[in-house]
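A.B. asks: Structures incoming, each one as structure tokens.
The numbers here are math on the coordinates, done by the rules we state, and not lab data. What you are looking at is a predicted structure, and each value in this text was computed from that prediction instead of being measured. Cβ atoms are built from the backbone, for glycine too; each structure is taken alone.
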Structure I
Amino acid sequence: MKRGPQWVAGVLGAVTALLVAVPGTSSAAVADESPYARGPAPTNSSIEADRGPFRTETEKVPAGQGFGAGTIHFPTETAQGTFGVIAIAPGFLESEAAIAWYGPRLASQGFVVITFSTKSTWDTPDNRSEQLLAALRYVTDKSRAKSRVDPNRLAVMGHSMGGGGSLIAAQKAPALKAAIPLTGWNPNTTFSDVKVPTFVVSAQNDLIAPDGTHSRPFYQSLPESLNKAYVLLAGVGHMAPTQPNVTIAKYSISWMKRFVDEDTRYDQFLCPLPANDPKIAVYKGTCPIG
């Protein structure tokens with residue numbers, strides 16, 4: 001039977017009405033949904049939990065791949081498509097153990113995550129930047145999880161000198177989707193050429209990489225046109241990111257979800273800027289997110 005324009009318009013109108021009638025759903029929401037969104041709609045409880053909705057597997061990576069030995073955590077899920085990749089580097093004199101907790105925590109939220117030791121615990125931030133990029137290449141090209149990753153959605157994190165390395169990696173690889181330096185240390189504090197959305201995590205009582213000479217200048221040097229944020233954690237020191245921390249996890253997950261997965265469902269945790277949280281001394285950021 002031939003269908004005329006009025007029939008088509010009527011069907012579209014009915015579909016729109018149905019979408020509006022379903023709680024929490026709208027035609028605009030459907031239109032704006034990211035093709036990379038993974039997992040159920042987030043809640044404050046879900047991003048603060050020790051584990052997210054995805055079951056995960058692990059793969060051990062031997063040294064000699066351009067970085068030290070490491071571990072890949074990845075979702076067992078195969079029906080939702082590919083996942084973004086996050087590489088995480090430790091700091092000066094640290095091994096993978098210092099940042100190991102991020103692996104299962106982030107992977108269970110829908111990412112493929114590699115945590116690793118550097119080739120030498122004395123490696124400079126620049127050395128660590130190269131190892132972060134090498135770790136991403138290993139995951140996308142050689143790992144057992146490579147069929148589950150999207151090589152175009154990559155991100156970096158790091159603690160201390162690893163954090164400095166994550167900023168340098170963002171300079172070297174502007175196609176990265178996100179960077180998170182965790183109480184970062186780097187002798188150069190100017191990153192005005194970074195084009196990667198960056199979340200700077202600092203600590204109020206940091207005596208190794210003091211906020212006023214490292215993290216805050218990092219953040220201030222980032223372009224005003226960039227999607228960026230800065231949190232100063234209240235009452236903690238330089239090593240705070242090396243232990244499970246709900247505040248760091250919450251905002252790291254939200255930042256990675258927003259910029260690696262382009263998932264606007266996580267905007268609510270980043271904008272408006274958090275207020276009246278006793279664990280946060282200062283929070284600054286780009287709002288609204290572009």
Structure II
Amino acid sequence: MADTVRASAVRESAAPGLPGRVREGLRAYGLIAAMWIRSTMAYRASFVLTTFTNFAVTGLDFVAILLMFSSVDALGGFSLPEIAFLYGLSSLAFGLADLLIGSMERLGRRVRDGTLDTLLVRPAPVLAQVAADRFALRRLGRVTQGALVLGYALTTLDIDWTGPKLLLMPVMVVSGGAIFCSVFVAGAAFQFVAQDASEVQNAFTYGGATLLQYPPAVFAQDLVRGVTFVLPLAFVNWLPASYVLGRPYPLDLPRWVAFASPLVAVACCALAGVAWRVGLRSYRSTGS
């Protein structure tokens with residue numbers, strides 16, 4: 001059994017990233033996610049309750065910000081609507097990634113108990129199976145909460161809207177979601193090596209989302225450099241939001257970097273894909 005699983009892991013990790021393979025993965029993801037959605041909607045009252053609970057719990061982060069502004073007029077030079085703008089973008093982008101592939105954080109548990117072996121012998125890409133496993137529609141609560149805060153910010157802020165700024169809004173959300181997705185996948189790949197590392201992964205996913213809810217001016221310059229040039233979370237909202245709000249850029253970067261988020265997202269996804277293939281190739285089953 002172990003030899004069969006190792007061979008399956010090698011074949012899976014070596015599979016070329018052809019359009020047909022991508023379509024196969026998306027189809028498998030859609031089928032598995034649809035199965036979990038049907039299961040969820042069989043208990044509609046429970047779904048509504050858990051979604052509202054998710055909405056309320058994630059909303060406590062913004063309540064904390066509101067409490068801060070009950071004592072101060074600005075935080076890091078940013079007003080409450082500007083902080084809400086950062087918060088909404090970060091929460092919405094992360095919420096979409098968490099909804100789509102948040103289940104990746106369970107990979108370490110599957111590696112430890114050997115249940116990953118069953119995914120390797122199925123005729124579907126392992127990444128799609130792990131990402132769609134136990135698809136949690138209740139995570140729409142976080143997405144909704146982030147969208148509401150972003151809507152509040154947009155109706156409150158006095159922004160001089162131009163064509164590039166309008167274009168940048170959906171680009172920020174989509175690119176930010178893709179960057180967070182790549183962090184989820186890279187973190188899952190790390191769990192092939194460190195099997196009990198879900199908390200380490202959460203430090204970069206959930207922790208990164210929380211970090212981006214506040215302006216860069218409140219953090220040390222070394223940390224800002226790290227999330228700009230090492231783990232480029234700054235491209236989720238800090239840099240493009242600086243352009244929309246007319247704020248100085250962190251680290252005095254040139255203005256064109258506000259539009260680099262899609263390229264950064266593509267690069268992050270490519271690197272995460274490489275990390276996933278390397279991690280999957282290194283998997284050696286439980287030996288049973």
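A.B. asks: Tell me which of I, II gives 3.2 when you compute distance in nm of label points 7 Å out along Cα→Cβ at positions 33 and 257.
C.D. replies: The correct label is II.
A.B. asks: Then there's this: Using mean projected area of the Cα convex hull in nm² as the calculated read-out, with 16.2 as its value, let me know the right label among I, II.
C.D. replies: Only structure II yields this read-out.
A.B. asks: Given a value of 0.93 for Rg/Rh (Cα atoms, Kirkwood Rh), for residues 97-184 alone, calculated from one of I, II, which structure does it belong to?
C.D. replies: Values: I: 0.93; II: 1.15.
Clearly, the read-out refers to I.
A.B. asks: If you work out relative contact order in percent (Cα under 8 Å, 6 or more apart) for I, II, which one comes out largest?
C.D. replies: Values: I: 16; II: 30.
Comparing I, II by relative contact order in percent (Cα under 8 Å, 6 or more apart), the maximum is at II.
A.B. asks: Starting from the value -22500: which structure in I, II was helix-only ellipticity at 222 nm (-39500 (n - 2.57) for each DSSP H run of 4 or more, over all residues; to 500) calculated from?
C.D. replies: The value was obtained from structure II.
A.B. asks: When you work out distance in nm of label points 7 Å out along Cα→Cβ at positions 65 and 265 for each of the structures I, II, which one comes out largest?
C.D. replies: Checked I, II; max of distance in nm of label points 7 Å out along Cα→Cβ at positions 65 and 265 sits with I.
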